[in-house]
Structure I
Amino acid sequence: MAQLANHSCITVVTRSEKGAVVIGGGQHWEVPGEHVAKVVDTTGAGDLFAGGFMAGLVQGRSLPDCARMGCISAAEVISHFGARPEADLQALVAAKLG
């Protein structure tokens, strides 16, 4: 992790229910996962995490907030069957991050 922090790239390591580690700009953050009452289907979790993270990045959010957006998105999709979100992800993020 320390070696990755010295590069100018952004590195994200997802860790299932443990959240994610984000490395960028010479810093690293550990972002906790979102609580899910019951995991129903993990299909799409990685894609939704990536989508949430990238949405935050293009909005100019901090790297930890980008990871939180990814965790929020992934948590929503694993709580039901299917790889598409059933809830409004923008509303979920706004409620949790503002």
Structure II
Amino acid sequence: MATISIDPNELEDFYSDGKTVVVDFWAPWCGPCRHFGPLFEQISERYTDTAFIKINVDEYQEFAAENGIMSIPTVWIFKNGKKVYDKPGSLNFSQLESLL
């Protein structure tokens, strides 16, 4: 599955069914985000049963503020409907893969 961009208000629709969901909070001007983006896309092609979602914090500033997104990229991971990972910072391929 390729990455998809959504309105963050739709996020619960993805993780509420127990599916693994990985969320990348990013912005186009962010250097580390531009580095992490291709890796995020690459790993999404390997894990086709996982939803990979990108949320642009510039477009959804209120959501980001309400959810404590202070640094980007920030990655959230949901498994079985529960958030199991919530940290800022770019990950490399093996780090992200080990979380999945």
Structure III
Amino acid sequence: MILEHAVLNVKAGQSREFEIAMRKARAFIESAAGFQGMEIRPCVETKDRYLLLVRWSSLEAHTVGFRQSAAYQEWRALLHQFYEPFPTVEHHGAPL
């Protein structure tokens, strides 16, 4: 299992709209082959910041299967407008 991690800094004052868009976008990522679950959590200390955690069966399930799909284009159209700056996505392996 691979854990995708991204800190999402949403443009100031757009958190409500972002959350609405994320609810819609979930269906696109959840339909991806190799998707195993996700969490999106608002930051307690910093307004307009979220932590995104997505569990994938493999790195390729995310980087190839999802990112090269039509579903990703829908995800991107709904969400990418909110980020400032654009998030760095990292992938983590099995726990120690």
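For this structure, a couple of remarks:
- Distance in nm of label points 7 Å out along Cα→Cβ at positions 54 and 70 from the coordinates reads 1.2; which among I, II, III: I
- At a computed 23 (relative contact order in percent (Cα under 8 Å, 6 or more apart)), which of I, II, III: I
- Between structures I, II, III, the calculation of distance in nm of label points 7 Å out along Cα→Cβ at positions 22 and 38 yields its largest number for I.
Every read-out reported here was derived from the displayed coordinates using simple, explicitly stated rules and does not represent laboratory data. Bear in mind the structure is a predicted one, so any value in this text is a computation, not a measurement. Cβ atoms are built from the backbone, for glycine too; each structure is taken alone.
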